Each structure stands twice: as C-alpha cells, then as structure tokens.
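Pasting the structures here.
Bear in mind that the values in this text are calculations on the coordinates, not laboratory data. The model shown is predicted, which means the values in this text are computed figures rather than measured ones. Cβ atoms are built from the backbone, for glycine too; each structure is taken alone.
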Structure 1
Amino acid sequence: MSSFTERYHELTKYHPETIDKLGDVHWRDQPDPFKDIPPGRKIDLVPSLKPLFEDVDALPNPALPWLEKEALPALARLLYFTLGLTARLSGMGAPDHFLRAAPSAGGLYPTEIYVAVRDFSDLPAGLYHYHSQKSALVPVWEGNFFADLRHHFADQSGVEESRCLVLFTGLYGRSAWRYKERAYRRILLDTGHAAANLLETANALGLDTAVLGGFYDEYLEELFFLTRKEEFPLLGIALGPRGSLPKMKGQLPGPLPSEAAKRADTRDPMQVQQNACERLYPDIPLRPPVEPAASPFSSGTLSGIPSRISFNAGKFNPQSVILRRRSTRKFNGGSILLKEAEDMLRFAFRSDSADWQLAPGCMDFHLAVFAVEGREPGIYSLNLQTLIWVLEKSGDFREELRGVNLGQDLAAECSFAVLYTADMAQLVSIYGDRGYRYACMDAGQIGERIQLWAVHRGFGSSGIGGYYDDWANELLDLPLTHGILYLTVVGVPEE
C-alpha cells in the first residue's frame, strides 16, 4: 500500500470473523454530547428563531438582506438547521436524548461548529462556538480575525470577501468509545451531513457559499483553542450575500503520502495517525489546488467529472424538511416510481450556487435496485455525466445486501440502495491522504441530500456506515482496492 490512507481504510474494515472481537460498548461511559459552557456572556439565538417558528413551512425570502447589516437572523437559521436540536427522546428512566438537524451514526454527534464573524449591528466581530443545546453563541475571542483566517486558509478565495465563516470540527471521543478505530470514518460522514444542511439553508436564503477544505490545521486549532488529539478542524464554509464571493478554484491537496507518513506518531491510535497524514503543514510547500476539470478519474462506465447537473427543486423548503427528517428504521418493502428515484439523484448531485463537492469525480456510485417501477432488479452503475443507470448484473440481491449490512433488515426491505466507492490509490494520487477526508465528507453530503429529498417526497431513507466492506466489493464485482465509503437506503417507510 502506497499511503497511510489505504492502510487505515483496510485495517478499519468490518469482517464477520472479527467484528465480535472489537470490544464491548460500555454505555455508562458514553461521553457528554454537549460541551460545557464557560461562565460569562452568551448570545441567545432563540429570539431570532421565533419568527421562523411562527410559520416553519414558509419558504425563506432570498431577497431579504441576509448577512448585510445584521447577522443574528441569518446565523440563527443557518446554525439551527445545520446541527440544532429538533427533537427530544425521554422515558424509561434514562437521561433525555436530543436529536439534531443532521443524522449521526449512533446518535453520537461528534461534529461541532464554530463561527467567525465580522462586525454587525447586532453581533460584535469575533470567534464564537455554537452551543446547540442552548441555541446560543459562546464567545471564544472578540475582534476581527479574518486576516488570520485568510492566512490559515492559505489565501484561498472566499475568506477575504466573506461576512462570516463556519468551521466544522470533529471529536474522536464522542464516537470512538463505541466505534473504536472506525470512528473517524463516521465522523467525516457526519460532518458531510451537517455541511449539506448548511449549504441547503444558505442557498434558500440566497447566500453565497465557498466550501474550503484546505487549511493549516494546527493554526486553526491554536486560534479556536482545540486540542489536536481530541478535537480537530475538518471543513470551513465561507458565507456572504449573493454575488459577493468569487468562484472556487478547486481544493488544496495534502502532502505527498511519502512525506505525510513521516508526521504520524505510531504511538497514537490509527485514526489520529490518519488525521496527521491528512494535515497541511506550514513547513511543507503547498501543492496547487486541484482543478475539477483536470481530474483524470475514469473507471468503466463511470467516466470523468459530473456535468453541471441542473434540477428545478420547485417548492423544496430545507427548513421544514430538516425539521421532519429522521433516519428510517423500517421499510415495508414497497416500490417507488422510477421518476421519484431519478429526481432524488438529480437533487443530490445538482449544482446551484455553490461548488459544494470537495473532490468531484473521485467517487463511483452504484445502485442495488429491488423495487423501482420501470427498472429491472439488479446492480447498476451510475454514469456521473448523465445520471443514466447502467445494468451490470440482474437479479434479486436483497439477501446479499442484508448480509453486507451486518444482517440489518433495513437493507433488504428498501426499494433501492446507493453504494459509494472510491479507488483509494487514485484518490490519494490526486489529493494525498487529505483526499480521504474530502471523499468521505462528499459522501455524507450526497447521502444527506438524498435523505432530504426523500422526506420532501414522502419516502424514507437512512445512511449506513457499518457494513462488511469486502462483501460489498464482492456484490459490486469490484477489486478490494476500491474502498466502500458509505451506503444510503431508500424506500417506503412502514407506518
């Protein structure tokens, strides 16, 4: 294997012979899902949310001056619909469990959000942490830090022109206590889910966005008081009024794998070593951004970079959909129309105002079709340029997919499933080990978009991050050099 990424992915695969040897999960040891709030001032976002809840089904007005003179009306919506609390589960003598706007593996929510803002009439310039339980902004630093952020994001376009910048971070502990070394994979997917919610909400508000995957990790950790082996930055999204941000020129790749591997401390857990290999280091010269059109990826029927897929979403309202979104726990085995399935994929891959993909063209997509009217059951590949389904092998593979997904009935009762894969060596050859971070967060974004459209149309959907990796390769007739990154199942939910 030519990179630590390939090694990490290989060693975190699930196998039926070893999955029961991963160690017990001690539920009493689950970490707190919320950060402690330090004493001092916090900025309550609830008053800014009250107008929203007077009519949650009303489409937001993109003509309003969001993020121009005032910040709180926009930030309250953006942050709430990204990772705000949307439900509470109580009973059976257990502590209350809060559900959030984006799905998370095991309901563990290892993603946190910070915001950097310029000076607004209702919010002083500074760095803030978003505390979802309190629906509040907690000050980290006061002052304008955009000169620092521009440097830390390697002078990428979008930072200088933005009115605020959202930083997503991950915490190993919240997920690793249950998922062990595989936790990092799930943290990346969870962060992609949350990022998709933010981008959909920003688009509905008529805001510009710039997705920033490249930055000097340690500088952001110092600025936001993060402890590297506990909490780490993953993604930045710059925001501004419509027409204010320049077009992105592609994402920065990480160092060459041979150089990156020198930065991993073998005494650390594998997932910490993987993050170390993905990082940008100030003493290693940056490589140029990867222009999407220059990516050489091609595999069989999946060739090139997806074209600018346009799709009229009609009266799709991310706000009301996110409030209703829940991962489906049981399907009834019913079928859905071909047009409904195609619309989900068009929505998931569409391009509106943002270049939302971090590593476009670096994944392949496959469909396991069981009950889609107008399509023969079987395994299909998805042509990313046309979104045409190409039948690779016919047959009913419900039981095979159930086996892949650790025996979950959900996988056998859905109408169809989407499987996300990547040629690991090719991915790393373009983006370095940082490409793993990009591809997994892209998978989370696409999976979340599928879930949102499914809810919008009255269907059910769920993401699956736990599966027997090699069995999935066998189902898809793919060599083991192709990593299975994620699965999304879609179907008719049982009432």
Structure 2
Amino acid sequence: MLDAALFESIAEESPDGIVLLGVDGLIQFWNRTAEAMFGHHRSHAIGQRLHDLILHSEREEGRAAAWRPPNADTSFDAIARCADGALLYVNVASRHLRGRDGEPMGEVYNLADVTQLRTRRDAQLLGARYQELFDSMPDAVVVVNGIGRIALVNRQAEVMFNYRARELVGGPLETLLPERFRPGHGQRRERYMASPHTRPMGAGLSLSGRRKGGEEFPVEISLSPLRTDLGQFGLSAIRDISERRRVERALEEKNLELERANKAKDRFLATMSHELRTPLNAIIGFAGILLMRLPGPLTVDQEKQLNMVQSSGKHLLSLINDLLDLAKIDSGGMQVQLVPLDCSALVEDVVTTLGPSASARGLKLQTRLPPSGMVMADRRALQQILINLANNAIKFTERGRVEVFVEPVDGVSGEPRLVVGVSDTGVGMSEEDVAQLFQPFTQVGNLSRPASVEGTGLGLYLCRKLAELHGSNIEVTSQLGVGSRFWLSLAGAAEPAEAGR
C-alpha cells in the first residue's frame, strides 16, 4: 500500500514535475515543481486529465496519443503547453502503481523540462551547418524551433537587437518583440509552423522590433520554413527600416508644408483677384485716355512713356489672369462645360481679334476650315487656348504666315473628332527646346528667338491644363528655322437641328 505522506514528502523535493494519476486517469497529486513548470496551481490541476491540462489534443496534430496512459512503464519526449500558452519540450517517464493484491492504484508521472537542453543541442548542430552562411547575409536572421525558442541568430541580429547570441539562444522569440505585440503572438507562430510557407519581406505588415534596452524600431520581416533532419524550423530575415521611415516622415511633413503653402497661394490669388485687376485696369484705361489726347496734346516723349505704361500694364494683367486661371485649375475651382460648339466660327473670331497684331508684323494670318466644325468644348477655354497658341505663333514668326486650322479625323474607335491648332513659318525649335515646353515659368531659348519677344512662360502651360480639362492634350511638332505646329484633338458633335424641324 502506498504511503501517501512519504510519497508527498519525496515528490515535493523533486526537481522534476511529479504527477500522480488515479485509476480513473484524473490528477490526484501535483507537486510544487509542476506548478512552477507549467503555471497551473495544484488546486486547478487536481481532478483534471493530464493531457487535457497541458496538451490540448485537438490542436496538436494527434500528439495526444503520447499522453494516453501506456500499458506499461515507459519514457518518451513530448511537447507540453503551459498555462500562459508557452510550449516546453518535456521528457515524460511513467510508472504504474499496484497494491499488494496486484490491483492497479494509478500512475506516477515524472516530467523533466528538457527545453534548454534540446534547444542548445539544435543550436550547436544548426550553427555548424548554417552559421557561416547566415553571417554573410545583409539582414538579421533568427531561427526558431517548433515551440518558438530561438535556436540560431547571425551577427547582424546581435548588432540589430543589441544582444549576444548566448543571451538569445534558448529564449522565446517574443524577447525581440515589443511587449504590446507579445499576447497572441504564440498562437500566430504555431499556426504558421503548422502550415509553413514563404512570406516575402514586408508583405504589407507594420511590424516593430525591440532592442535589449527596450528601444522599439520599425522592421520588415520575411518568413520561410527551414527543413532539416533535426526537424522543421522557422527562419526570419529581419530588416531595420528606421532610416526609411524617418525619410518617409520627413517627406510627408514636407508634402504637408507644400500642400499648405499651395492652398495659401490659391486662397491668396482667389481673394486678391479683384484687388489686383482693378488698379491695373484703371492704369491701362487712364493711359488709353491720355493717348487719345482727350485731356490735351502730348509731346513725343509723353506719348512714348504712356505707350510703355499701357504695354507694361497689359503684360502684367495678362500674367495675373494666367496665374488666377492656373490657381483655379489646380484647386479644382475651374469647371468646363462641354457643349456642342461651332469651332469654325470660334476660329474666325480669334483671327479677327489677332489680325491687327499679325498685320503689324507683316504676317498673313489665315484659316483652314472644314465645311462642318462642330465639337464638344467649352467656348471660353478653347478660345483662350487658340489665342495663346496663335499669339505665340505671331510673336515667333518674322516673315511668312500663321495659320489657324481645323481638321476632321477619326478617333481610335472610329468616332469623329476634330483637330484644332495653329501652324507657323517662324523660328521653330530644336528637339531639346520641344522637350522643355509646357513647364511653368519656362521659356525655350534657341539662338533664333527674336530679341523683342517677351513672355511669362505660363501660356503653353495654361493651354495644356485647359486641354486636359477637355480630356485632351496639346501636341507639338517643330523644326528649327522652318516653323512649328501645335494642336489638340476634340470630340466631334452633331450639327444642331434646323429651326422648325
């Protein structure tokens, strides 16, 4: 007959976990070492089944078979789950107990924690095979075994996390994680080890590491299984992205500053439009009145100076108008209304407006129009595009002609479209000059450019923006010393029905 007091006295002094099971398979005794090893107080353990308590069989791929009471005394290795979810490698030795009459009285289990012993054995064998290879890799490498204990780290991992290898090997992987990420990490790791696969670096996850001193830093991690004759391990390649994140934050801050500055500029231009235009119109108007000699005669010098005032005022007003239009476009405040529009009639109006400028330079301003010129466009925007293009052509042409044209073409899908543009016989441009066009505040500077030509560098940029509002783009071909051709393609529109039909 078992002396219970003697058994308990001996068992409480054992360095291993000692568990006594009754004939019904339920725990009757649970010593202090078992409490410390597995985290279950004896008041919780007594009355439960051993394999239910420290190994949840339905989640352990059939390992529960190792915990069923054997038919004879035996010893085997197993994986045990602690109260906090951590896993341990344990060596289990069981012995059947019988009374003097030979009747079964239960079983006694001796549970030895061999986690450190087995992990360090794995570490030695893995190190002999892979240490030199992993040390040559640019990223930190951490290898864990099936229960999440670190079996191998390379030199880069030691430097990154500020640990020596001997401080990490045998410890849980969670050592390298910020504390807030540790709960639940063991379950995720077990799911991965149960179905291992390669996960590329980053993979869209926001992750952090933790150095020895507690400092957190952002990381990217790739995962891959490492299969060996020792068993299956998990390999993590870890990359410190602190510098990248710092640069990203700096760029975000700069972008916010630029966005705020751009919005402030748009608000200023939008609110100051009246204040900017009104005095300029007054200056231009009064200069015109004086040039008409309504107040009285002018001297030659006075007339010259007034012409300069009027010309400079118009130039400044044109610049302000372009800036305001661009501010509206960039802020989304300019909307175009695409309606059926007689493009040929619009071209005639543009030619009439710019005719005097062309005549003053001795140029022929002509049109080339189809019988039908209906397009879907915004009248004001298209007129502004054509005036800018034609005015540029006049300024950069010293002799010959400037032509405003409309050509019917077929779209990619066969739908009718119209090409609207301007060609000239002016100074033309080189390929390098053409590549610089449409940049704000930029003017091409070939040697043939007339010295008298002035400009803000905004006209073509504004034209492209207005064309984009039409779902189109300004195209250009040019040859130095021969001339240039600018155009955009617009969707055609049906002829309006005649009255009474």
Structure 3
Amino acid sequence: MDQNVIVVGGGPSGLVVASELALAGVEVTVLERRTESVQSRAGTILPRVLELLDTRGLAGTFIDRARAIRSNPLFRTHMWAGMKPVEWRHLESRYGYRLIMPQNITEELLTAHALQAGVTIVRGHTVDTVTQDDDGVEIGMVDTGGARSTATAAYLVGCDGGRSAVRQQMGIDFAGHGPTFTGVVADVAIDNPWPGGRRITDNQHGWLASFPVGAGTTRFNFVHADRMHADPSEPVTAEEVRKCLGEILESDLEFDELKWASRFTDTTAMATQFSSGRVFLVGESTRIHYPASGVGMNFCIQDAFNLGWKLAAVVNGHASPDLLATFEKERRPVAEALLRSVAGQVSIQLDFSPDAVIFKRWFESTLMPLPEVNRRLALELNGLTDPYPSPSGAHPVTGHRLPDLEMQLPDGIVPVGELLRSGHFLALDLTGDDRFRELNYSSAPVDVVSGVPVRLPEALRSASALLIRPDSYVGWVGEGDIDVQALDSQIRQWLCHAA
C-alpha cells in the first residue's frame, strides 16, 4: 500500500480527519482538487467546535487570528430560523460564544495544523475512479496537467463535498430533493455600518443577515421574496444585490464594489450509507442542505473528529474493525436531526406572508426567551440534543459531550480539555487517590490521570471516575469505589487490543 489512509478533499473535514490520524502516528495523504484557497463561504465556528479545537490546542490560535481580522470576533448569541437571540450561556461551556472566522482562514489554520502533525497534502489532483477489495483501496486521479496516476491505501475517506466523486464511485445513493428557492451570499466593499457588527432583519420583502469578514468588507446572506425563484446558475450582479438589500433594509445601501457573490439553494440530500467496505464518507459528502443559521461546516468538523480517532485505532491495531461501524451509528442520527432542523427553520424563516411575519415576531419575543426553549435551540444548533448510543443502565451523562470540568492536579488546576491534547482516551480518577496507578497502557492510546475536580458539574455529582473518548465524549462514568478491573473492562470495550 502507498499509504495507510488517503483522504480525498482538503476542506475543514478532510484536514481534521487527516490531522487526527497523523496525531496517532498514521501515515496519511490528503488529495485536494483545488490549487487556490476557497472563497470565504462559512463564517462561524460554534461553541462545540471550539471545545473540540481546544482539545488539540487550537482554540486559542483560532481566536487570536480572528481578533486580527476584527477587534471583537466573539458573539455570545446566535440565530435560529433567522430569529434571535439564541444564548450560548445555556450550554454551560467555557466557550460560551461563537467565533466569526471566514472559511478560508479556518482552512489556512487547519492546514498548518495538519502539516505540523505530519500530513502530506497534494494539491491539483482530481480523483475520478475508486475500486476496493478485501485488502485495500485503489484510486485513479488526474493532475492539472492532465497526467494520470494511481495510488493505493488500506482505507479511503471521502471528504470531497456534495458532488463527491468517492460517493459516486462507491455507488452510494444520494436521496433528497432539488431546489425550491434561491438565496444569495455576497461580499461587498463596505465597512460594516451597524453597531455590534451584525444585522439580522426580515419583512415582507425578504430576510438578511450581515457581518464583517475583514477590513472594508461586509458579507450579506439574503433571500428576497421576488428573487427567491431565480435560476441558481444566474450570475449575481451588483445591481441585484443593491436593489434587494435596499428593499429588505428599507433604506439605500451604497457600495462601490461587489467583491464576490454566489447563489445557494435548499437542495437537500443524504447518502444512504456513510461507508462501503474500506471507504468512508465525511461531512458534505454525506449530506447537503440549505445553510440555515450557518452551522453546516461545524457538523462536518464534528464528523471528522468522530471518525479520526476510530480509524487510527483500527489502523494501529488497537481496536477491531468493528469499531468503525460506530461512526455511522453515532453520526447519522445527528445528520438526520440537522436536516429536520433545517427544514423546520426554512418553513418559518422564508415565509414572508403578513401572518408569517406576525408569527415570527411573536415567537421571537415570547417563546425564544424562555430558558428551556433557548437551551434546546442552542443544543440543536451544536448537534447536541441527543447523546450517542450507550448501554442500558449507563450513567445519564454517558454518550454526551464532556461537561466543562477542571481538575486540581499536583502541578495546578488544569481544564480537562488540555488533558486530551494527545488524542488518547483519558481514564480520570476523580478522587485524587491515584486508584488506577497500576494500569499501564504504554503502547495503546490511553492516559491515566488522578486529581480532584475543582467544581464538579451537577450532572456528575455522583461520579468517582470517568472514561473520556479522544473526541471529548463521555464513554463511561464510574460511581463509588470503582476498582481497577472495572475501568480496564470499560477501556477494552473500545480498545480490544489495549496493552
């Protein structure tokens, strides 16, 4: 085999999958069709992804870079169905905000991280054939000069977007519906004209959201009532943008240059399966949808964190290939819930009839402020409404993301996110008595740490031990006087070849 793993697609999800594999010592190559950076497109990193980035030491890097673009890139609220505010405080996270970050900068930072981890990135190569047998996968590709070549790997991960060649070569169906309306995203040469850096509004003319994406550039996402049935292939003109924005804002908006614009639709589809043999699909190769609330890239990155450590454990011989089946088992329900959420948001947000506008104002002012409603929407936007499957009788926190937790260790107070930087499982003794000192996983990805929680979250008040997965989900919660064998048994349910 040329490689342990080949990743097709060098966007955020492909770069994260590859970095997770390389972190575990797996030889991995990313093949990317593009030779230049992507247009800015996605512009928001949500709290859950910031938590995940923190487990790899990247959250601070992202925040610092965002501050170089604008003085305050942190927003404590978000929107749902175009209405606001959804308050991130309900997530009880140390990252109680979303980060404004253009996708091209996100990719730049993730690329640097991947290269540092040891990932090989090859640009200007388009994959157009994929075959596999019991031993591995062979791909055929063509470079920008038209030269053909082949490569082989033990596993292949398709992160090549909604038109995924990998998915098509595997014969995996993409079931859904075509466009029923069209919206526009446009970057215009104008300093953000509103205090606070963001404007969201709607009326009988349509809906828009805006935020700055750099000095002298403001991004507008909008759906105009009269233009929402434009052909998706029709070029976006400065005149159209100026007219639509003026009507939705109910005031003229003057600008000298339309820097970039594209149409988007509500075309929706999902792959009927997320894998075939040794080939896996991640991110937009598994689904496409209307960019409701701008959360799509965040779900793609979460997919990547989920698959990365599992595939690494199998390649390295620490886990049975059966572990890979949990990727779709865990992530398909999340993706299905995302598409339901998007459909619900669209039905409300883009109805511009007088009665619908009245309903939106009522919902926004009366129901959204209710704490339980607001918390539910915050969880939904982060893909956290339901836990991953867990055994019957498991502690209620099992399968959920790790609650915000700090530990008093001999060297001081440490957030648990910092203890996950290795990409290993974390066996955590919460008593500080070093009860699991005899466990030694010298060659397997398990770290054993003993300490005392600084402030134990209410949900974990009865816990005395935790097993935390590399993607910072809770794999097991021990209560009372847990012995070494009980913890070791839980670890071996995930890593059957731990030693």
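With Rg and Dmax of the Cα atoms in Å, for residues 95-174 alone coming out at 15.9, 49, pick the structure among 1, 2, 3 it was computed from. Comparing all candidates, it corresponds to 3. Using the calculated result 71, 58, 40 for Cα extents along the principal axes in Å, pick out the matching structure from 1, 2, 3. Traced to structure 3.
Which structure, out of 1, 2, 3, was distance in nm of label points 7 Å out along Cα→Cβ at positions 31 and 191 calculated from, if the result is 4.8? The read-out was computed on structure 3. Could you figure out which one of 1, 2, 3 the value 8.9 for mean count of other Cβ atoms within 10 Å over residues 23-30 was computed from? Derived from 1, not from the others.
One of 1, 2, 3 was used to compute mean count of other Cβ atoms within 10 Å over residues 15-22, and the result was 29.2. Which label is that? It was calculated from structure 3.
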